[in-house]
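Multiple structures follow.
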Structure I
Amino acid sequence: MSGRNKVRAYLGLGGNLGDPQAAMATALAMLDASDEIAVIRASSLYRTPPWGLVDQPDFLNAVAEVETTLSPRHLLAACLDAELALKRVRTERWGPRAIDLDVLIYGDLAIHEDGLTIPHPRIAERAFVLVPLLEIAPALAVDGKPLSHALTSLDTGGIVRLDLPADWWRVAP
């Protein structure tokens, strides 16, 4: 990355169709190959029960910490481009998908624009996001509230950490 201002951001990744581990690894590799995004680290992969629409297969979820010189809107665009390249089809909200990428946190910014809300509006309601996020960033807070406190009130039953190497996204599954 060039000398432009670098911002730390966190991305949520998930999927439950096809080979979501391969899709997430490919998405992270695509983002990391950009001159404007560097993947600093990724959480473990977690098998999680579906949320929202529950009549579907379990998901794999992870969170990645990135450093970027992109604006929040351009980082979201890069995530959506990766989804498109990996054949993401949007048919039903919270429905099955091969890949899903969300910008969860972007520095300390709070953004409420059409099509972009940061921090992610449901971050504190989703154990499948908080468990991997707190694995790699245990001290994170949103609106001055530690995210670890939000996790204490959520059901983490059914969330299982997969036994994979820390660099699972850098190696072919």
Structure II
Amino acid sequence: MMKTFKYSAGFTLIELVIVIVILGVLAVTAAPRFIDLSEDATNAVTQGQMGAFKSGITLLQAKYQIRQTTPINIGGQSVDFTPDGWAQGSTADTAGCVDLWNKVYSSPEPVNALASYNSPLVTGWNAYYYSGACGYILGNAGEVFYDDTGNPTQVHFVYFTQDLTVSTYSGNAGDVKMYNL
């Protein structure tokens, strides 16, 4: 003899439709937040690198204030300073910015020297010189740093070795500022 059940276990079609609609609404609202995590990660890395760079510059400036001479031999490297006591590269160009990067960090990540601020980026850290300031940007090969109107398009930080006010950048000697965040 077969038993018959009055109620069968399971979901009705309406319950399934409601669950699918709720999941769809959650996906539409939450997905954009998680889709572009690479940009958030790049921004966080740039902020961290800027903080480390700023700390290094501050320590070098403190050492200059104690000794009141330039250059100063620190960690086996000769560091040059401006008359105001701020660390600077060995030359006033992009090669000097790379030189400064390597002197600020005890174990620096590789940094590529850009021919100019509007050159295509190389994968990793890139350095450029602009009127008394060194800029550093984390990029991917072939990316363009400046748009057609001459404005920077990506997150980067700038170290000012002298006071500078131009359309794109403004800062005093010793400032380390984040741009396009």
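If helix-only ellipticity at 222 nm (-39500 (n - 2.57) for each DSSP H run of 4 or more, over all residues; to 500) is computed to be -12500, which of I, II is the source? Answer by label: II. One of I, II was used to calculate distance in nm of label points 7 Å out along Cα→Cβ at positions 102 and 134, giving 1.1; which? For distance in nm of label points 7 Å out along Cα→Cβ at positions 102 and 134, the value 1.1 is produced by structure II. For the structures shown (I, II), Kirkwood radius over Cα pairs in Å is largest in II. Figure out for me which of the structures I, II the number 14 belongs to, where relative contact order in percent (Cα under 8 Å, 6 or more apart) was derived from the coordinates. Only structure II yields this read-out. Look at volume of the Cα convex hull per residue in Å³, for residues 86-125 alone for each of I, II: the largest one is in I. For the set I, II, ranking by mean count of other Cβ atoms within 10 Å over residues 38-45 places I highest. Structures I, II were compared on mean count of other Cβ atoms within 10 Å over residues 14-21, and the highest value belongs to I.
Rule-based calculations on the coordinates, nothing more; no lab input. Predicted model only: the values in this text are computed from it and were never measured. Cβ atoms are built from the backbone, for glycine too; each structure is taken alone.
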